[in-house]
Structure I
């Protein structure tokens, strides 16, 4: 356990500007995805502020822990993280899946949360890649 805590502390000890950039990017990404889910009637958060709790308070720290790992490793750990988040959201009723949505139609209603977790697990490797590129662009070659 000590080794894990030391590793996590080292991974989370980054430039504050990098953390701020993650928060901005993930917040905008979350708002956009929630709105997209509403527009095409796939799924939505029950409350708009869940974008903050899910995308910033949950996904940003996980992204920071996973950054620098290979794509497949980030995806695998991201799948676990998103599986727990998706399962919890639908069990607690804090997420709403529209009846007979396109994912239900393609993969059946029983596979909806799994499909969402499989898709959203991509956020970790893609988010780390995008934020890394933006950070280097904005701060001219610095590493976070």
Structure II
């Protein structure tokens, strides 16, 4: 069992952020912790799978990219839908980049198992896109009134 105030805090957070903000906050926290882990102690499979990116920058750099994206997503989690697009982009960019890097790693033969990581990473970016699309602000366009015209 958790602490007595946890369900109340979760309910408050859910009401405050909504599904879109919760998705950004969850991604933000996840990207910060994942980025810290790969910056400090990258896993062998990750290094092999994204070797294309490692030709451009070292792993600590890519860890900082994940951390930065996570912070941006977390900051924009409290913004209203429509004003949180930088957070949505930040939540989508790292997993999409990783999916692309793993696909290139598989295509170039750098890793024979890299293909297996493409879909999981791409699916997270797609899920964020779907949540953002489904919770987007509805734009109401008023009917145009033509002066002197018939209705």
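The numbers here are math on the coordinates, done by the rules we state, and not lab data. If you're wondering where the values come from, they're calculated on a predicted model, not measured in any experiment.
Please compute relative contact order in percent (Cα under 8 Å, 6 or more apart) for structures I, II and give me the label with the greatest value. Present the calculation step by step, with values, prior to reporting the outcome.
Working: I: 29; II: 25.
Across I, II, relative contact order in percent (Cα under 8 Å, 6 or more apart) peaks for I.
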Which of I, II yields -24000 for helix-only ellipticity at 222 nm (-39500 (n - 2.57) for each DSSP H run of 4 or more, over all residues; to 500), as computed? II
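Here Kirkwood radius over Cα pairs in Å was calculated and came to 17.4; which of the structures I, II was it taken from?
On the way: I: 16.0; II: 17.4.
Going through each structure in turn, the value belongs to II.
Here log10 I(q)/I(0) by the Debye sum over Cα atoms at q = 0.15, 0.22, 0.25 Å⁻¹, for residues 43-90 alone was calculated and came to -0.42, -0.81, -0.96; which of the structures I, II was it taken from? Before the final figure, lay out each step's value.
On the way: I: -0.42, -0.81, -0.96; II: -0.51, -0.74, -0.82.
Among I, II, the structure yielding -0.42, -0.81, -0.96 for log10 I(q)/I(0) by the Debye sum over Cα atoms at q = 0.15, 0.22, 0.25 Å⁻¹, for residues 43-90 alone is I.
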